[in-house]
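These notes open a run of structures that come right after.
Just so it is clear, none of the values below were taken in a lab; they were calculated from the coordinates. The shown structure was predicted, so the numbers you read here are calculated from the model rather than taken from an experiment. Cβ atoms are built from the backbone, for glycine too; each structure is taken alone.
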Structure P
Amino acid sequence: MPEWLDNLIPIKAPELTHEQLAGWRPTRAAAEGLGCRLLADQRIEAAGGVTLSADVYTPRAPGRYPAIVQFAAYTRELHTAGAPTGSNEIGSPPVFTARGYVQVVVERRGMGRSGGTQNVFLSPEDVDDHERAIAWAAAQPWCDSRVALFGTSYYGMTQPLVAVRRPPALKAFFCNEICTDYFRHLAQFGGVFNLYFCNLWMGANFTPAMYGLRVPPIARALLSHVFNSPLQRLWRPLLMKRIDAIYRAFMSKTPVKPVREWYANWMLDGKSRETCLL
């Protein structure tokens, strides 16, 4: 798809002028109004001849900017559309680019548009690929060679694993809602298999449909106007009333075979740190 069509409809960002959940109100940004341009499905060379897919959002104003790299375990097809709150883990691209940053959203190998076969979550292979993505971003003509990491949940949990390696281009990382003891906090929560979370997380994100999901950038941008419009005041309360039914629907779905095998290990075989694949 040509770049002009990818950018025909600009992504709509949520408003950031109101008081935030933590009780603070955004002040004047150091830069603003620089616009947003998408470079869709850029390819990053990784080990084993695999290429990873990255959506790159740059300011429209020409220049070299710091890059914010984000490493996804999930399909990113709807994240930047905010469908309905999909930007909560990675932020909204226009918010970053208008303030003078490039946002780089990378899918882990084997997921979505990235090549290769995925290994278990939070594997050393993830960290290697994440490090390559940092070096790749730093070398691009739109980057000033400085890279930061940002994100929530999986987007955050890989960050400390990468940061301890001290990649030359990495200047900062900001991780939110993470854990560092994967065995205790993910698989065996207090000694009991984390059934509810694993059923919801795996059923929502790792089904064949999610691996094969493809949403053109122009459709994502259009959806962002729907999900970030004032009309959300009408449909969001209705959505929240159905959230239990939506969660049950996610938990009823069957993940792909490798994810089922990891699930079985966490639930049945991985009762100790030595036998758990995490």
Structure Q
Amino acid sequence: MSDPLIIGGKEFNSRLMVGTGRHRSMEEMVSSIEASGAEIITVAIRRLDLDNPNEKSILDHFDWDKYTILPNTAGCKTAEEAIFTAHLAREVTGSNWLKLEVIPNPAHLLPDPIGTYEAAKQLVGEGFVVLPYIHADPVLAEKLEEIGCATVMPLGSPIGSGQGILTIDEIRIIIANAKVPVVVDAGLAVPSDASAAMEAGADAVLVNSAIAQAQDPALMGEAFKLGVQAGRMAYEAGRIDRKAVATASSPAEGLAAPAGSRS
């Protein structure tokens, strides 16, 4: 990458973040994350077995000198639950980074904008580096930036749905106005989805189910790495303008005339 991703004053070479949920085995999880080249890994704190210190958890499978852990508040239905989980995460991991999720209804897994804002405001005030997961809402994204969130993370489509990016117009508005990194999160299914987000100007993407549930997670992890790189390169290169009519790629002047047509 020609320029690093900067979040909370920390630099990263990879613009792909990955999750640790829904993997079929720890071996597949580790190999796919290594293949992805990601440097930021999300971990659902509420899904760790903290009552049994002798039991290996996801945290024991990674070299945290190599990766940045991003604890998340998955499973929290209210702002109060998310704040409690954030405090627990900081105690367990020693990190003040947090992916904030407030999702009240498990049927659709859409984020609560009010609960997210309330929790983010308190946690930013307590010194957390907050990366909030939100609907692709430009107004909410601006409000979260104003209170000091380190990024905004609009969804492409519902979590784990594999529908790709259905909110690209709203995401473009967020990107055009944001002064913090925009990370497209949720619903991405294939590397072309990641490329599309990066081509639109997103700073990064977060992928979990599309890698974890692939038939070959390690190969899909590598594919997403390349998709993100290609999308970022295309964004930096600058695409051609869209036109309503065709434009010949070769000039019309100086064409050789057909035999017998010369006067």
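What to note about this one:
- Origin of the value 1.5, where distance in nm of label points 7 Å out along Cα→Cβ at positions 69 and 109 was derived from one of P, Q: P
- Per Cα Rg over 2.2 N^0.38 Å, the highest-valued of structures P, Q: Q
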